[in-house]
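Structures for review follow.
FYI, it's all coordinate maths here, none of it is from the lab. Every value quoted in this text rests on a predicted model; they were computed, and no experiment measured them. Cβ atoms are built from the backbone, for glycine too; each structure is taken alone.
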Structure I
Amino acid sequence: MTGAVGQDPARVPSGADEGADTGIRLTGSDAVAEVVLDRPARLNTLDGPALRALREVVEGLVGRPGLRAVVLRGEGRAFCAGRDISGVDPRADDAEAFLSELVHPVLAAVRNVPVPVVAAVQGAALGIGLGLMAAADVVYAGRSARLGSPFARIGAVLDSGGHALLVDRLGPHRAMDLMLTGELLDGEESARVGLVSRVVDDDVLLDRVRALAATLADGPTVAFVQSKRIVRDLAAARGASSALLEAEARAQGAASRTDDYREGFTAFQQKRPPTFTGH
């Protein structure tokens with residue numbers, strides 16, 4: 001697709017840190033916008049400036065004249081591998097505030113886009129990435145997709161609505177199994193258990209998603225908007241709600257005050273296995 005939607009794809013949104021390259025782009029056409037996570041060297045992990053820029057871009061889609069569908073995707077080998085913790089000091093990290101003030105508004109913004117949002121998921125969709133994926137209306141995953149909860153490896157708690165997603169689709173026992181072991185599901189199994197809509201070959205993933213978005217843009221937009229509203233309300237009633245997000249944020253805050261959280265983050269940053277003590 002060519003042509004920008006209301007902004008230069010290379011320009012940092014005004015809400016981002018001055019002079020920062022947030023790696024968030026908005027491209028596409030008037031009818032079909034593409035929101036792009038463009039931090040491939042970091043597997044599209046997101047820090048504060050990137051999340052603020054992403055929120056501004058997505059909120060800007062609400063009320064956009066002529067918009068009829070949105071594609072949400074990442075550049076490179078991953079959709080989004082979660083939070084960028086490369087520069088985080090775990091001794092001073094306020095994980096609860098990070099989720100409440102930065103992550104949750106982005107997830108709400110994606111859900112509040114009135115027209116259908118289609119996510120193209122290749123490689124890792126973890127943490128924030130899993131939440132972004134779940135906030136979309138339709139999810140096509142490549143066979144390379146890796147979904148799940150690796151948080152046990154860093155002493156943290158699954159967040160971004162992941163508890164509701166896993167329990168709703170997998171049941172409590174399988175959900176706990178994934179959270180405790182850190183096992184990741186590939187695209188095939190993710191589609192089989194209903195974590196994503198469909199699995200397709202990696203080399204045609206973006207083409208298939210763009211084709212679907214174009215088809216949706218030619219469809220009965222008002223009817224789609226009504227169905228999206230009903231499905232969103234049903235999902236909230238089943239647990240994917242703001243109360244769940246708040247509970248996850250509180251749990252992450254509690255975890256972030258433990259020795260194991262600090263050890264997990266430090267070990268990840270130092271590229272070594274963590275040594276947890278249970279404290």
Structure II
Amino acid sequence: MSGWPSLQFGAPGAPPVVMLHGFIGRGADWQAVAEALAVDHFVLCPDLPGHGTHTCSEDAAFDSVAESLAAWLVEALPQPHAVVGYSLGGRLALAYAMRHPERVSRLVLESASPGLDDLHARESRAQHDDALAAELESLEAGSAAFRAWLEAWYATPLWESLADRPDLLCATIDSRADANPPQLARALRALSLGRQPDFRPVLHALLPATLLITGERDRKFTGLAEEMASAGPRIAHSVMTGCGHNVHLENPEGYTTVLRSFLKPRE
């Protein structure tokens with residue numbers, strides 16, 4: 001299968017699901033959940049540009065990456081399919097579903113933002129992400145300096161719940177330590193929240209049945225999801241107890257249960 005490098009789980013004839021990972025991740029991050037879903041589904045877990053084995057071009061931009069995803073999926077999954085996206089992957093999934101609603105049978109957004117509705121906030125976020133990208137450009141995969149950068153990244157308030165689980169936090173950092181920092185820098189610039197369209201004004205027109213998943217300890221994204229769910233009756237919101245930003249990492253069994261229930265065909 002050409003296009004985006006991707007892991008596959010399950011039989012190709014089963015109902016298809018695409019799972020999009022978050023920043024600094026890779027398709028393999030979904031393995032535990034994808035293997036459970038593969039009992040009933042055919043699951044594709046691609047590497048996003050700049051992540052895993054998928055290179056990111058210097059001129060990449062949010063819209064061009066979203067359309068590249070759409071072009072790949074036309075070939076990879078000609079039939080309508082469910083799309084699951086986490087954080088950065090959720091933002092791309094939302095863009096894909098808004099622009100190609102006929103291709104999306106179900107949409108699941110985990111800890112994902114609809115965009116920023118203020119020009120100053122967008123400019124500030126883009127500048128912030130550009131500064132982080134400049135830091136990444138000087139680092140090497142597997143180096144002590146890159147590991148220190150990752151440790152600082154996961155020490156921010158967004159990851160507070162992981163700090164309470166040091167073994168899981170350490171395993172997460174270990175799994176990211178061989179990422180390509182300059183490639184991550186390109187992805188961060190191109191896919192910055194500050195350069196994403198604001199989808200708030202059009203959420204009411206979102207056609208696929210949509211489930212928002214957040215962790216109760218991630219107050220920021222739980223609040224965003226509540227706001228998004230109020231935009232239309234086809235958007236539901238599930239809050240997972242005891243979890244923070246990365247729900248599928250912190251509670252894969254509970255996450256999978258919610259996901260399988262939502263993806264189950266309706267009579």
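For structures I, II, calculate FRET efficiency 1/(1 + (r/R0)^6) of positions 23 and 167 (r between Cβ atoms, R0 = 25 Å, to 0.05) and state which one comes out highest.
II
Figure out for me which of the structures I, II the number 25.8 belongs to, where mean count of other Cβ atoms within 10 Å over residues 159-166 was derived from the coordinates.
I
Let me ask something else about it. Taking mean count of other Cβ atoms within 10 Å over residues 143-150 as the criterion, which structure among I, II has the greatest value?
That would be structure I.
Follow-up. Quick check for you: by distance in nm of label points 7 Å out along Cα→Cβ at positions 215 and 247, which of I, II is greatest?
Structure I gives the largest value of distance in nm of label points 7 Å out along Cα→Cβ at positions 215 and 247 among I, II.
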